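In the part that follows, the structures are each spelled out as structure tokens.
Nothing in this text is a laboratory measurement; each read-out follows from the coordinates by a stated rule. Quantities reported herein were computed from a predicted structural model and do not represent experimental measurements. Cβ atoms are built from the backbone, for glycine too; each structure is taken alone.
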Structure I
Amino acid sequence: MTERTELVEHGRLFIGGEFTDPLSTEVIEVISPHTEQVIGRVPHASEADVDRAVAAARRAFDEGPWPRMTLDERIAVITRIKDAFAVRHEEFARLISAQNGTPYSASVMVQALAAMMVWDSAITVARTFPYEERRDGVLGPLLVRREPVGVVAAVVPWNVPQFTAAAKLAPALLAGCTAVLKVSPETPLDAYLLAEIAEEAGLPPGVLSVLPADREVSEYLVGHRDVDKVSFTGSVAAGRRVMEVASRNLTRVTLELGGKSAAVILPDADLEAAVAGIVPFAWMINGQACVAQTRILAPRARYDEIAEAFAAAAGALRVGDPLDPTTELGPLVAQRQQQRSLDYIRLGQEEGAKILTGGNVPASQERGWYVEPTLFGSVDNSMRIAREEIFGPVICLIPYGDEAEAVRIADDSPYGLSGSVWTADTERGIDIARRIRTGTYSVNTFSLDMLGPFGGYKNSGLGREFGPEGYGEFFEHKMIHLPAGYREA
């Protein structure tokens, strides 16, 4: 018997650093993807609430102490947020699992500790970032400054809500920006934990607001004339709309969007190691991850052997209650996501692909939005199941001839977010990594390091998160011309 999450209810919104009554009576009900029962209720932020939050952020940036504090003073506050996050990480993990179905066994790291690591890594980057530098210009000496961009609208999805929130808030706040965090209606409950932590950490008034709301309110926030920067994570379609709306005010945008990443298994690869390394990151978060390795490329000479090994591993994944610590694959976040996966499974069969394992709603689950871990074989890269982001536990096994064809297939995608290569020759793997047009790549592993730049090529997004490259997204660059012959005293 696993411990169930009790009904969690919040009646206020976190606006400008304090909990306050909403200006609307509309409520968001949070539904468990396992029981299909209501597990939480929170206010649905209105456009008027957005106005209050943005106004508070504007005042705090234009007049408040936060952007004018020393870096060490801001780091001290962010460190308190990071430390409190570490203390409460199990609470975060359990609450997120209850909302979006991530198995708790993975949620502790993927949903909670990884988010804490983002806060910590941002502090590391902030300490050594070049905020101001001298240059020799063509016409004389220059002073180049990096100054905080201003009010940030941070819009995050439901699949990794705290990880993506940290990716935006940690660098924005350390830079001296103020922020409005818009969280998904599927996963608003963990955002209240973050708000509590931020309040206790001593963020000044106005620096942070947290608003649960739907797409319509998100669009209003993104198009707000007092927002200086939008940082968005979500689908390609939503990203295009964000860019369109933000462009009306020439608001700067960073977009972290979808993926259809390829794991390339070279002929010399250790198959046991490849299976152990790929499976957790093909079906991670029940297939609901933009960086998931959803296309597995196998050499034709070993295709049957590889197909058998991956089908066995996928079929052995334990499906069930996400709060059961033995569960390896939980339910999808909503019924619409379950139906989407089932529709793609049907489509894949119609296209001529063969189901090697899975393909149905698991008989072991009487309710909940479950789909079996599914592996398709005999997949051609032109099929829709190989080209479109399914965002469910449906993986394609694609054959290739030589190495050049493997690179071509990996690159033959509208996306370019992640990928991996598996080989006995690390140098050969590094060469493959250099040739494939994708933003993040791994050799004989799968990793997302918070001290390096994360982002995508092509339809996978614009800009970067993490590392100095991601930190730099929250700054404007100013050039100050100095008189000829000037030397600093």
Structure II
Amino acid sequence: MNKGIVYLIGAGPGDPKLITVKGLECIKKADVIVYDRLASPRLLTYAKAGAEIIYVGKSPDRHTLKQEEINQLLVNLAREGKTVARLKGGDPFVFGRGGEEAEVLVENNLPFEVVPGITSAISVPAYAGIPVTHRDCTSTLAIITGNEDPTKEDSGIAWDKIATGAGTLVFLMGMGNLSKITARLQEYGRPADTPAALIRWGTRPEQRTLVGTLENISYKAKEADFKNPAIILVGEVVKLREKLSWFEKKPLFGKRIVVTRSREQASVLSEAIEALGGEPWEFPTIKIEPPRDYRPMDEAINNLASFNWLIFTSVNGVKYFFNRLKFHKKDIRDLKGVKLCAIGPKTREALEQYGLLVEYVPGEYRAEQIIEGLKDMLTPGEKILLARADIARKVLPQALKELQADVTEITAYRTLLGDSNSELLKQMLKEKNIQAVTFTSSSTVRNFINLLNTDNPAELLSGVILASIGPVTSETAKKLGLTIDIEAKDYTIDGLVQALLSYYTG
């Protein structure tokens, strides 16, 4: 049997985009992902189809598996010939016990690679606006375990040297020993008024920062009920936070927002949310597939010259129609004399990328407004080709027929139920870790409800802000028992982002 391989991957501090390129490549090709508590669950969405996902997270008060059991699990999986992504928070060799796991693999003659990650010791302070070194404050940095009891006699930490030997001190996993750590540092010469900071869940929407001094930070932590996971930072660099804080000042900071668009289209909305400081949680409720039967579209393409108008209601419609046009060795020259209508600016842009000019785009981006605008542009008997989704509303073709147009409706693509991890999302909702959900079409609403598969979706979504791209989508949500809190005035992704921004910033 072929030996497998174990990749010991640093997943970074929490923000999934802080994973390295190599780390992400390893995740995508792994047969099994063994992940820790502090590794972002969003990284699991990059797993290939059929990959096994194993949680081995440890917290200060509870271990899913003991370290020895994790070591043996990695050995067993590699012996089975599997490619294993061992996903660890931060860096695997900075208090990540990656060295121990690597030793066991060596002892069993099993191949492994180390993929370094960004340690929380530097990245978390950076997200709180605190550089761990600064030429005006300090040029030295020490990273120390906070797990060890500072009062024990056989301490592995030279407190007499650490206390004053480095300008910036970063203690990882030390909240349980906070009062003892601060006392020990003062005992060995660090001034009581030395600035100190605690940063919890750094780089994530839950990030919280508490600032004080060695003398009072422990008291402040008790008052604020400040708990793990958090880092302890000591040094003059803490003062720079007042000037350099950036992450927590973003308008959507602290908001984890579900994006329900298809995986292929989610990036535009996700990137906009992320740029404003929110965390997009991609939960594709739909997937886009070609039509089962190409014959109606093929027949329309072979008779393009007979149509007066070609109407597209989405970017997907444009994409799949022109893919099929190319399949038949045809191009935009075959559209000579055909007028084009697009339901919105993005659909128009998709057509313009082919060098085409669009005759009409309605001011309000829904089917009813297409009719309003075209009624004075159409001549009775004109032939219209309507290329769109298989589940699109019947309002448009019916209204066009009432204007005495000859309408040919073809399925350019199918909208199917997505295959997202609904159990993970339900758990996030139950733990109140989701602040908002966005809906960009009626199908995203319907499929979202189907994927949740719960008797009372409104109860599960209690306290969660629901945002809709427009009135048609909102109406679908209402019929399914949901209350829409935010509705975009401009029925586009940009309009939806603006509506979210307006809601949260007042």
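Here are the numbers for this structure:
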read-out	value
Test item: FRET efficiency 1/(1 + (r/R0)^6) of positions 231 and 471 (r between Cβ atoms, R0 = 30 Å, to 0.05) calculated as 0.05, pick one of I, II	II
Distance in nm of label points 7 Å out along Cα→Cβ at positions 39 and 247 derived as 4.0 - corresponding label from I, II	I
Of the structures I, II, the one that 0.70 was derived from, the read-out being FRET efficiency 1/(1 + (r/R0)^6) of positions 183 and 295 (r between Cβ atoms, R0 = 35 Å, to 0.05)	I
Comparison of I, II by distance in nm of label points 7 Å out along Cα→Cβ at positions 135 and 415 - largest value held by	II
Among I, II, which structure scores highest (criterion: percent of Cα pairs over 35 Å apart)	II
Structure responsible for 19, with relative contact order in percent (Cα under 8 Å, 6 or more apart) calculated and labels I, II on offer	I
Value -9500, calculated as helix-only ellipticity at 222 nm (-39500 (n - 2.57) for each DSSP H run of 4 or more, over all residues; to 500), assigned to which of I, II	II
Ranking I, II by distance in nm of label points 7 Å out along Cα→Cβ at positions 87 and 423, the structure that comes out highest	I
Which of I, II yields 29.0 [mean count of other Cβ atoms within 10 Å over residues 95-102, calculated]	I
